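Down below are the structures I want you to see.
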Structure 1
Amino acid sequence: MPSSNHHRIRWQYVVGVLIVVCALVDLFPRHGAPWFRYTGSDPAVEVWNLGWPLVLLIFDPRSGLHIGPFFYVVVPFQLVVISVIGVVFAFWTRHNKALQATAAAPSS
């Protein structure tokens, strides 16, 4: 049983690190000209471009936050990857518990 807890903690750590890495990549700031057009964009005015390597969001101090076209592809992809890892972990944990219960049961 300690081995199962060790695996659970390790996978929770991996998923947590993946979520933090995705958030850091999605919100990585660069100050400069806007990387995509939005209503009221002005290439002469510097804004905060958020995201790496693709800019997902722009924060313009004059007009606020603007969502870029890649946001609708990158963020759902990240959510799918994290969800798949979580589902695989859940099934793997359930499968391992069933195997341990079978191995612990006395044979007749």
Structure 2
Amino acid sequence: MKIHVNREACCSQDDQLGPLAQAYELREDCSLGDFVTAVMGSRFLQYSSTHTTLRCLVGPRQVATVFSPYLEPARETVYAVPLQTLMRDLARDGVVEFEFERPAPAGT
């Protein structure tokens, strides 16, 4: 199965130079955990000193949170659904988004 991954740019230079979309060819029995490991291992995701945490979204649903392996190396991926969940069941349309987690506005 093919999963198209879109990511948010971490800075204006990344927005201009870095690829913001990539396709991954996965086995039919690929789990969410396998998928996140493959994306992280490909070094497709980019981070900056102020953008260190990405939310993994399938449609409007957040399924995982990943952290910069360079700036937060001790933090492991946090899964919002079981990491054994099959990608074919999660991403039926074949699209996954990674967007930066934003801090809550002050005073909320």
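Just a few scattered comments:
- Label whose coordinates, when Rg/Rh (Cα atoms, Kirkwood Rh), for residues 20-59 alone is calculated, return 1.01 (choices 1, 2): 1
- Comparison of 1, 2 by mean count of other Cβ atoms within 10 Å over residues 36-43 - largest value held by: 2
- Top of 1, 2 by relative contact order in percent (Cα under 8 Å, 6 or more apart), largest first: 2
- Of the structures 1, 2, the one that -5000 was derived from, the read-out being helix-only ellipticity at 222 nm (-39500 (n - 2.57) for each DSSP H run of 4 or more, over all residues; to 500): 2
- Identity of the structure behind 16.9 (criterion: Kirkwood radius over Cα pairs in Å, calculated), options 1, 2: 1
Every number here is computed from the coordinates shown, using simple stated rules; none is lab data. These numbers were taken from a predicted model, which means no experiment stands behind them. Cβ atoms are built from the backbone, for glycine too; each structure is taken alone.
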